[in-house]
Structure formats: C-alpha cells, structure tokens
1. When mean count of other Cβ atoms within 10 Å over residues 29-36 is compared over structures P, Q, R, which one is greatest?
2. Comparing structures P, Q, R by percent of Cα pairs over 23 Å apart, which one has the largest value?
3. Which structure, out of P, Q, R, was helix-only ellipticity at 222 nm (-39500 (n - 2.57) for each DSSP H run of 4 or more, over all residues; to 500) derived from, given a value of -17500?
4. Of the structures P, Q, R, report the one carrying the highest value of distance in nm of label points 7 Å out along Cα→Cβ at positions 77 and 133.
5. Hey, FRET efficiency 1/(1 + (r/R0)^6) of positions 93 and 157 (r between Cβ atoms, R0 = 35 Å, to 0.05) derived from one of P, Q, R reads 1.00; which structure?
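Read the figures in this text as sums done on the coordinates, not as results from a lab. Keep in mind the model is a prediction, meaning the values are calculated, not measured. Cβ atoms are built from the backbone, for glycine too; each structure is taken alone.
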Structure P
Amino acid sequence: MPGSVSVATKKREAHQKAEVLCKETSLTSHECELLIKFMQTNCKPGTDRLDKMKLRDILIEHFEFTDSILMDQVFKTFDTDSDGFLTIDEWVKGMSVFLRGSTADQSQFCFKTYDMKLEGSLTRDVMFTLLKSCLADRGAQELGEDDPEEGVKDLIETVLKKMDIDKDTKVGFDDYKSSCEKERLLLEFLGKVLPENRQVNNFFNYLEHCRFYE
C-alpha cells in the first residue's frame with residue numbers, strides 16, 4: 001500500500017539521518033532518531049520543515065516557556081540559515097545544544113539568543129527589553145519599586161557592575177562567558193532559554209513512548 005511505503009521510507013530516512021547526526025552532536029543515534037521522527041510528525045503536511053509557531057508550541061507544551069520574545073529568539077538561534085524554517089539538521093543540532101549541550105555550548109546558545117540586534121554584545125536597550133518582558137508577570141513589588149521600569153533599569157545597573165568586566169557599558173560575550181564560568185546561574189540572567197533537567201528527562205521519556213506515524 002502506498003501509505004505503508006511512505007511510512008517505511010520515513011523510518012528508513014530517520015534512521016540513516018540519525019546515524020550521521022549523532023557524530024555531529026551531543027546526542028546518541030537513538031536520541032537523534034527520536035527527535036527526527038518527532039519532527040516528521042510535527043511538520044506541516046507535504047513539508048519536512050518546522051516553522052516558528054510549531055517550535056513555539058513545542059517550547060510551551062514540553063518545556064514550560066512563557067515569554068514570546070524569548071521563544072522567537074530561540075527559533076532564530078536554531079534557524080542558522082535565517083530562512084524562517086528549521087530543517088532536520090537545524091532541529092537536531094539545535095536540540096542537541098538545548099537538551100544536552102556542554103556549559104560552553106550552552107553559553108554560546110544563550111548569548112546568541114539574547115543578542116537580539118546581532119551586535120555581538122548585550123546593550124542596556126536589549127537588556128531592558130528582555131528583562132521587562134521576563135519580569136512583566138511578576139509585578140512591580142518583586143522589583144521593590146513603585147515604577148517597574150525604574151526597577152528594571154536599576155537591575156540592569158546591578159548586572160553591569162557584576163558582568164561588564166571590561167567596563168565598556170555593555171556585556172560582550174567574553175564578559176558573559178567569564179561571569180557564567182564563575183556563577184552558572186548567570187547563564188540565563190535575561191530569561192529562560194534552556195530547559196530544566198526534569199524537563200529534558202520528561203521530554204525524552206515522552207518521545208520513547210510516542211507511537212510515531214500512526
């Protein structure tokens with residue numbers, strides 16, 4: 001039957017692609033294959049690519065993301081050729097860093113995700129946009145200010161004192177990397193862009209129990 005052939009072909013392609021990608025990522029061949037099968041079942045019919053809204057749905061459902069700005073930024077970091085879609089390679093390689101990346105790899109991932117203007121540094125404007133969005137749901141009281149925007153500005157000045165090692169009034173990658181090496185909690189200082197360990201484990205457990213192509 002034509003449908004059976006199509007499914008068999010997808011399975012074969014997923015296995016073959018996984019064998020290649022496991023050598024280029026921090027994932028096992030089996031983990032790569034699960035991710036490829038998951039992507040295949042989440043692509044729009046007739047395509048083999050993921051769009052921004054589908055990645056956003058995945059981040060919300062499986063990793064409890066809430067910040068729309070950061071979800072869009074995560075998509076841009078995954079989308080290495082900037083064509084507005086994720087190929088299998090972009091998806092698996094992006095998820096490799098997202099789920100299993102070393103501290104060094106995740107530092108680059110986070111910084112690139114935060115670097116909204118592609119300037120190679122995090123300026124006051126960028127930090128203001130991200131922190132304001134990140135803290136929007138927490139209210140002014142958490143910032144200890146009557147004016148939330150003033151609270152965000154005060155927080156930025158505190159960040160600069162701690163992380164702006166070369167004193168150029170912005171946080172460059174070297175500043176960021178050095179700060180994170182001393183204190184890993186600073187890795188996501190501008191908002192959630194990585195999953196928690198329990199979410200990684202839950203996601204792989206979910207993939208293991210998926211009945212793909214049915």
Structure Q
Amino acid sequence: MAAFRLPHLARSFTTSASVCKLVRPPLQVYGVEGRYATALYSAGSKQKQLPQLENQINNLMVSLKSSQLSYLVMNPHIKKNQKIQAFSQLLTKDKASPLLVNLVSLLGENSRLPLLPQVASAFAKIMAAHRGEISCIVTTAQPLEKTIQTELQTVLEGFLEKGQVIKMEMKIDSSILGGMVVSLGDRYVDMSTKSKVHKLTSVLRQAA
C-alpha cells in the first residue's frame with residue numbers, strides 16, 4: 001500500500017492549489033487518525049469552516065452510535081462502495097460540508113472507516129487547542145464545594161498563558177482516600193492521601 005501523506009489528503013478535500021500548503025494545527029496529534037484530523041483542520045481553516053465542521057462531525061458521531069450505522073462501518077463483509085454511499089446519503093441529507101463528505105469518502109476508499117471515531121476525537125482535541133482550551137482534570141475522594149472549586153480554578157488559571165482558558169473537569173475517586181490529583185495540560189500533581197501513604201510506607205521500609 002502506498003505511504004499515506006498529508007498533502008495527498010489535503011488535495012482530496014479541494015481542488016484549490018492553496019490548500020497544498022497545510023495550515024499548522026495548534027496541537028500536534030499523532031497516528032493515522034491525527035493525520036486525517038490535521039488535514040481536515042487545515043482545509044477547514046483555509047475555507048473558514050472550522051465551527052461548521054466541528055458541529056457536523058459531532059452530529060455524525062451521534063448518528064454513528066446507532067446500531068445500523070455502526071454495523072455498517074464495522075462489518076468487513078459489506079463492500080466499501082456501499083459504505084461510502086450510505087455515508088454520502090446521510091451527510092447529503094444533513095447538508096454537511098463537502099470537506100466532511102470527502103473525508104468520509106477517503107476513509108472509505110482506504111478501508112479506514114472504523115477509524116472515524118478516532119479521527120473525530122483527534123479533530124476535537126485540535127479544535128480545543130484552537131480555542132485556547134487547556135484540559136484540567138481534578139480528582140478528589142469526595143465532591144468539593146462550589147466555592148472551593150471556584151477558588152481552585154482561579155489558582156490554576158494563574159498557570160495559563162495569555163489567550164488560554166481552562167476547561168476543568170471534576171472526578172471522584174474514593175481510592176485516593178483524600179487530597180487531590182490535578183492534571184493540567186501536560187502538568188501532573190499528585191497531592192492525594194494515597195500517594196502520601198505510599199511515600200511514607202516506602203520511607204519506613206527503607207529505614208527498617
């Protein structure tokens with residue numbers, strides 16, 4: 001099979017020569033799905049369709065959860081032309097952007113339709129970075145009061161760069177016993193009671 005190259009994918013989205021120069025995404029996403037998502041972002045950026053594409057690909061993921069469409073994608077016995085036709089009809093009915101139609105068609109032609117959810121996920125990550133969103137996951141043993149959540153978010157926002165916004169998600173995990181674990185972008189801080197107990201246990205064993 002021929003090597004997969006981004007310029008080839010980008011050119012398949014539009015006949016415009018300008019799209020051959022890819023727009024660099026704000027976030028590098030790796031893997032085959034990352035390449036498709038990057039090419040979609042580049043083409044959508046050039047045609048100023050990013051918000052539209054994001055909404056449409058999200059809607060497509062909702063439709064993909066239906067048993068019939070999911071079966072169509074995953075069944076290796078169904079010919080790829082039938083799969084492409086089914087998706088084209090769905091996207092045409094939803095008045096989807098030609099960029100999305102071409103993306104799905106290309107995935108179908110390369111027998112990679114099962115990668116569609118991963119491509120959508122990669123595109124979502126790129127779009128979050130495009131908006132300056134920084135993912136933050138705070139894990140605690142018990143729910144925090146709203147006032148403490150607000151104070152915590154204010155503190156964490158102090159670590160952001162200009163133009164960035166925090167997208168905070170609260171998770172509950174009783175196994176950490178107490179304290180909290182904070183993941184902010186590529187930063188990770190474990191201030192849980194469980195972690196402290198492990199460290200104390202290790203020190204005591206070394207001293208024994």
Structure R
Amino acid sequence: MLLFLVLVCLLKSFNLGEADTTDGFTPVPLTQANFELQRPYNVPLEERYSYEHGIHKLWVYANDKPHDPNSHTQPRTEIRVEGLDYSSGVWQFEGYGFVPNGTSGVTISEIHGASSGATTLILRIYDGNMRYYSGDLVDSGLYDKWFRLNVIHDVDGGKVTVFIDGVQKYSTKDKGPGDLYFKCGVYAAPANISYYMESRWRDIKIYKKSK
C-alpha cells in the first residue's frame with residue numbers, strides 16, 4: 001500500500017500530460033532592447049504599458065488611435081520582438097500570459113509576416129477562450145490565471161504548433177516564408193471587441209532549433 005501511494009505521488013509530480021517543448025532548442029539571448037513597444041500614437045507609453053516585478057502589463061481601449069498616424073489598423077499595445085526576425089529554420093516563442101475577465105475580441109499573440117497576408121498566426125481571446133484568428137478553438141477557460149504559451153514555427157516544414165501549459169492544443173499549416181517575428185500584448189480584432197482590453201506577460205523567451 002505504501003509503495004502504491006509513493007507511485008501515485010510520483011506520477012502526479014511528473015505531470016505526464018506535459019511536454020518539454022524546448023527539448024532540442026537553444027535559447028536566444030534577450031534584453032529589454034529586444035522588446036519594441038507599440039501603442040496608440042497620441043498617448044504616452046506609461047498610459048498604456050507598465051513593467052513591474054518582471055511583469056509586462058499592456059492595455060488599450062476600443063476607441064484608441066492606431067500605433068501610427070498613417071495607419072488604418074485597429075488600436076494596439078504590443079511587444080514586438082525586435083532584432084530576431086527569421087525566414088527559415090524552427091523557432092519558438094515562450095511566455096506566461098494572463099488575461100483578465102472582460103477582455104474579449106483581442107489578439108494576445110501573433111507571428112507577423114507571411115508570403116501572403118500580414119500574419120502567419122493570430123491567437124485571439126473571445127470570452128475567455130483562445131481561437132485561431134476568429135475561428136478554430138485552441139483552448140478555453142483562460143481568464144484570470146497565468147498560462148504558459150509556447151508557439152513553435154517550423155518554417156521549412158510549413159507548420160505552426162501551439163502549446164498551453166506544455167500540452168499541444170493546436171497545429172496548422174503556416175502561410176509561407178517571409179520576414180517573420182513574434183509579438184504579444186493586446187491588438188483589437190476587427191469586430192466584437194470589449195471596450196477595455198488587457199494582457200500581462202512575463203518570462204518571455206525565444207528559442208531556435210539546434211542543428
């Protein structure tokens with residue numbers, strides 16, 4: 001009986017449903033200089049972004065201006081991973097995200113760039129559920145809790161895979177090679193958006209597949 005209880009505890013501690021998504025990858029060094037911040041062009045950064053105790057907090061309002069006066073895109077406050085653009089190989093984004101209840105109709109993570117179109121991957125939150133663009137369900141029940149997001153992009157293989165807390169949740173074909181880079185934060189969807197949108201991020205990392 002004692003041996004049985006020990007085995008049960010060991011199985012729980014190993015959390016067998018989780019995968020080590022970074023196995024075979026090499027971390028790419030990051031500094032604050034790699035985090036380019038985009039926010040509504042007519043407000044100071046501190047009115048849409050804060051960084052305290054290792055947590056990036058980003059928020060935006062539905063009636064905010066775009067990030068550039070010449071842009072006609074939806075309002076955003078986003079971290080663009082600068083200086084690590086890629087067009088081949090296998091790359092991975094990792095970060096712990098948090099979305100408060102009420103934030104809806106907003107992109108919280110993306111791969112920008114593609115051979116056709118502006119993006120390879122859009123992950124949006126609608127009513128606490130994560131969707132691929134506005135379609136396929138990726139995961140549900142994500143409000144008010146920290147979750148680990150890992151996105152692996154195999155450019156040469158033409159595939160994108162999404163993991164939440166170490167569990168594969170979604171996989172799809174990519175949209176071809178291009179000038180590619182990762183982003184996270186809040187970027188209003190074209191429709192059905194909440195007035196206030198917020199996400200928080202910590203422990204953001206980028207990995208590249210070892211050859």
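1. Once mean count of other Cβ atoms within 10 Å over residues 29-36 is tallied for P, Q, R, the winner is P.
2. Top value of percent of Cα pairs over 23 Å apart, among P, Q, R, belongs to structure Q.
3. Q
4. Q
5. Going through each structure in turn, the value belongs to R.
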